[in-house]
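What follows draws every value from the coordinates through simple rules; no lab data is involved. Note that the structure is predicted; figures quoted are calculated from it, not measured. Cβ atoms are built from the backbone, for glycine too; each structure is taken alone.
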Structure I
């Protein structure tokens with residue numbers, strides 16, 4: 001099933017629901033509670049002498065343990081850092097894949113999202129549905145208990161920790177976020193919550209416009225948990241308004257106004273996992289410099305044939321891509 005909106009309609013679409021009145025106050029409070037996070041760095045032996053490899057562990061909110069792979073060039077001056085975020089239910093790429101950034105002379109830091117396939121550990125407990133999916137986990141308990149609230153705080157904390165590394169290691173004026181799907185959402189969240197991010201590359205971002213997702217129907221595993229919630233927990237949708245209001249606090253479109261740096265997004269119009277209209281709802285709300293590249297024949301799939309070339313040239317060069 002394709003998105004039912006035309007491209008013309010999507011170009012002006014802002015999403016089905018507005019952010020709660022206390023949205024920014026809520027998130028500012030969450031960030032204010034993070035301070036002096038303990039972390040550990042362990043050297044990782046990989047065998048390439050020109051680069052340094054190490055494992056980073058830190059304590060996340062709600063008693064989580066967060067892991068990230070780090071690759072830094074051996075250099076006498078501070079280097080830019082790319083924060084790379086992976087897709088839903090996955091894990092950070094292997095070391096060899098992350099080496100694609102090495103020739104550019106920048107460092108790469110790739111976090112494992114807790115509770116998924118990587119080394120990060122989720123130690124929290126939840127009431128309600130915990131059978132499948134992270135979007136609704138904790139939602140019946142309220143916004144303070146949302147699983148993704150803690151993921152977003154992990155993203156913020158990761159950037160804080162890395163930017164606080166030795167002054168000779170990190171160029172804090174050039175911190176970038178990069179990812180696709182869930183990773184595309186987290187790349188945007190990184191900039192929305194942490195103003196130290198200076199450029200964002202986001203491919204077909206997930207976690208947006210949940211009311212619109214319900215309208216379009218259950219088309220993929222990515223949002224299946226939303227539909228399972230109503231089917232098995234609330235078949236008459238008596239709690240729909242309450243649930244969607246709670247989920248508004250993790251809806252990526254509601255963070256868009258907080259982004260101050262340039263953003264490069266790409267959307268495939270055949271995407272039936274993260275529907276194009278839900279992605280436009282994010283892009284149309286971003287107030288900073290931005291470009292939205294559209295691939296009409298592509299869905300929720302590998303776009304490396306073209307998009308990575310564009311993204312790399314922009315991230316590590318100077319020219320901003322043209323629009324559209």
Structure II
């Protein structure tokens with residue numbers, strides 16, 4: 001790398017460290033520099049601007065399967081035959097056991113995630129009541145992911161003590177229509193905007209490795225700025241048999257690390273969160289991801305794929321230099 005390139009990359013790093021937002025052009029330009037240099041710079045930003053306390057969360061699949069939406073990656077869509085579990089609402093006893101178990105393990109956040117375009121009516125009332133009870137009994141910070149809700153539905157969750165709402169943008173706007181046609185990114189952003197107006201923190205990320213280009217992954221990082229997220233979950237596609245993406249080639253480890261590093265430049269102080277799909281990564285690759293940007297994680301089992309054991313996650317987090 002020439003001295004000019006090194007100086008320019010250093011300028012972008014200093015800009016991010018100062019709290020100034022990088023332009024879209026700045027962020028796209030990171031693709032032109034050597035990966036090792038970008039990763040090292042991202043690691044400096046992470047160390048300087050992000051808490052050393054690793055931000056852990058867990059999820060419970062509160063309603064599974066029979067989803068009306070046709071998202072190509074998802075095992076729960078009724079458009080595909082995947083053999084996933086189907087049930088209308090989780091048993092309250094099972095939900096409370098999960099909340100208590102996660103609280104005992106030191107998990108900071110607990111979320112109910114439900115399939116479907118939106119959770120409404122009695123189902124929403126039941127889930128809100130479970131989240132209220134979980135918070136009251138364990139003190140855990142509660143979150144919810146219940147689709148494209150309106151103001152009244154979001155207010156019910158707020159009144160139940162939920163303080164963070166999750167709604168993934170999933171991928172770059174230029175690629176989203178190739179992955180889903182039953183709703184749009186604008187639909188998602190409308191729900192997110194209402195949630196923010198009510199007072200919720202926003203958790204919004206997506207999935208990499210669905211066949212998008214490297215440039216579209218940068219576009220995705222930039223699009224997430226519109227959501228003003230406190231947390232960005234980064235999933236790695238786990239191709240599921242029966243979905244249109246079942247034969248999608250795996251994204252490389254280097255592409256994953258580089259995406260996280262550029263995401264850190266685009267969102268210098270936001271929690272970048274390991275989510276689904278990371279179980280395929282070696283311990284060394286996971287450690288490098290945490291060095292260059294990951295400072296939060298979804299622990300335990302995921303929605304339709306098996307995650308890692310919480311104890312193993314905690315050990316890996318501490319080895320990477322984070323507090324837990």
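Odds and ends about this structure:
- Given 0.40 for FRET efficiency 1/(1 + (r/R0)^6) of positions 36 and 116 (r between Cβ atoms, R0 = 41 Å, to 0.05), calculated: source structure among I, II: II
- Distance in nm of label points 7 Å out along Cα→Cβ at positions 124 and 204 - structure with the largest value, from I, II: I
- At a computed 0.25 (FRET efficiency 1/(1 + (r/R0)^6) of positions 44 and 60 (r between Cβ atoms, R0 = 30 Å, to 0.05)), which of I, II: II
- Comparison of I, II by distance in nm of label points 7 Å out along Cα→Cβ at positions 20 and 252 - largest value held by: II
- Test item: relative contact order in percent (Cα under 8 Å, 6 or more apart) calculated as 22, pick one of I, II: II
- Structure (I, II) behind the derived value -7500 of helix-only ellipticity at 222 nm (-39500 (n - 2.57) for each DSSP H run of 4 or more, over all residues; to 500): I
- For FRET efficiency 1/(1 + (r/R0)^6) of positions 52 and 276 (r between Cβ atoms, R0 = 35 Å, to 0.05) computed as 0.30, the structure of I, II it came from: I
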